[in-house]
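Enquirer: There are structures below to look over.
Nothing in this text is a laboratory measurement; each read-out follows from the coordinates by a stated rule. A quick note: this is a predicted structure, and the numbers were derived from the prediction, not measured.
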Structure P
Amino acid sequence: MRFVSVAVAAICALPLVSAITLQVPTNPHAGGVTDINWTVSPTDPSTWILILVNTAVTNSLYQAWHPPTQINPSSGHLQTALISWIPVGAHYQLRAVKIDNIWEILAYSPEFSFV
């Protein structure tokens, strides 16, 4: 019984899940300019890194935007040039990740393709 009460206490102590919502970028193509939009809530972390990955490729990282010079997480919008060597294909995804640990994912966008 003691284990159950300790487990319940530990679960209740967990932080709230992030409410960051990442949208698919507009017209993503390698070397092009795209708009990326997202929403945040007051309980979300004030800073995070935005990364572009391909979910079909293990440990892929194609591009990253770091605050405060490349992204302002509270703004909800980023207009940016994408690197030119992103391969055409599907399964791309934007992720908001913690600054001190990119493996700790705060939010995912839906998957999208580069054409």
Structure Q
Amino acid sequence: MVKKTVPPDSTIASVYERGALMNAEDYVRIVLGKTSACRKAKGNAAVRIGVRGEGKAPNYRVEYSPDSAARPKVDGAYSGQGHSKLADDEVLDEGNWSTKAMTLEEVQVLLGKIRTVGGQP
């Protein structure tokens, strides 16, 4: 049996739209909280999801850019199920993470959409 993985350019929004994201409102609310904390501490924030799973509760990595020319730095990476911090080796392996990030504002919009439609795409 082949395990399905999400496409490498996936975002929280795209796995939600595919109907794969479980407990979407709670998941996105917690991701938004961690992303907001990063922006408050670092000035900006974005989030990428893990692409090794099926997208039901993807791991996620919160990033920030120290300046517009700099490559994003990792603020923290978290389990999608328990939202606990991941080990450094998982965080640093770029192959684990989506090539596309969502900004804090995009995550806020997605949470509003989920709340409006009752959690289902």
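Enquirer: Match the computed value 103 of volume of the Cα convex hull per residue in Å³ to one of the structures P, Q, and report its label. Please report the intermediate quantities before stating the final value.
Expert: Working: P: 119; Q: 103.
Corresponding structure: Q.
Enquirer: With helix-only ellipticity at 222 nm (-39500 (n - 2.57) for each DSSP H run of 4 or more, over all residues; to 500) coming out at -3000, pick the structure among P, Q it was computed from. Walk me through the numbers on the way to the answer.
Expert: Values: P: -3000; Q: -11000.
That value comes from structure P.
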